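Listed next: structures, encoded as structure tokens.
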Structure 1
Amino acid sequence: IAFLDIMPLSPGHILLCPRSHAPKLTDVSPSEARELGYHLRIISSAVVRATGVSDWNVVQNNGKAAAQVVEHAHFHVIPRP
């Protein structure tokens with residue numbers, strides 16, 4: 001599932017998450033990991049088209065020390081204007 005971040009770092013900041021609960025990336029099933037990887041490319045392309053940027057970050061944090069705030073694995077796609 002993908003949706004706009006409620007506290008975006010820039011316009012168009014998207015979160016991509018697995019539907020089933022997985023606190024960290026290592027808890028995501030192999031099949032869901034494949035799906036996330038597949039959709040990460042599609043979401044990245046859509047963000048580039050929608051925002052007009054040519055540069056963006058993909059960020060994924062695991063654990064409190066790594067700045068993970070929400071205990072559900074997710075990827076940030078952050079356009080960099």
Structure 2
Amino acid sequence: DAYWRAANYLSVGQLFLMNNPLLKGELKAKDVKPKPIGHWGTIVPQNFIYAHLNRAIKKYDLNMFYIEGSGHGGQVMVSNSYL
């Protein structure tokens with residue numbers, strides 16, 4: 001659950017923020033993107049799938065990988081790669 005929440009946090013930061021994604025300073029209006037690119041509705045379920053597939057891959061030593069289509073959830077792969 002903590003991994004999934006961390007991935008969602010990083011993803012929402014990429015989706016809506018231009019600066020200060022880790023909120024090290026006070027959040028200001030200039031930090032927020034005027035027009036976010038992506039869809040929050042696709043990000044959360046993709047992070048859910050990614051997190052649970054990682055658990056299965058590690059637990060059962062599976063030889064597989066996750067392929068995500070291009071488009072509206074690009075933040076997912078960046079967030080999970082960071083983690």
Structure 3
Amino acid sequence: MWEKSRKERENAEKALKEMWEKARQARELKERIEQELRERKELEMKEREQKKKELKEITEEELKEQEKKERREKEEEEQREKR
């Protein structure tokens with residue numbers, strides 16, 4: 001009888017240890033996944049900011065080109081009027 005209860009207790013302790021170990025592993029996995037998601041989100045935000053910056057630069061360049069073109073056209077028109 002004592003032997004049976006000792007075995008049951010040992011099995012229960014072993015099962016409990018395994019359960020705690022699996023819970024620990026699950027927590028670690030969850031933390032790694034959350035960290036990876038945070039890093040991915042941060043990277044996506046940086047990429048978005050970079051694209052916005054590039055678009056702004058392109059827009060500014062196009063605006064400058066348009067202004068140059070308009071100035072040139074105005075100067076050409078003034079030259080034609082002088083003639």
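Work out which structure the value 5.5 belongs to, where mean projected area of the Cα convex hull in nm² was derived from one of 1, 2, 3.
3
Upon calculation of distance in nm of label points 7 Å out along Cα→Cβ at positions 14 and 38 from the atomic coordinates, which of the structures 1, 2, 3 produces 3.9?
This value belongs to structure 3.
Using the calculated result -17500 for helix-only ellipticity at 222 nm (-39500 (n - 2.57) for each DSSP H run of 4 or more, over all residues; to 500), pick out the matching structure from 1, 2, 3.
Going label by label, the one that fits is 2.
Every number here is computed from the coordinates shown, using simple stated rules; none is lab data. What you are looking at is a predicted structure, and each value in this text was computed from that prediction instead of being measured. Cβ atoms are built from the backbone, for glycine too; each structure is taken alone.
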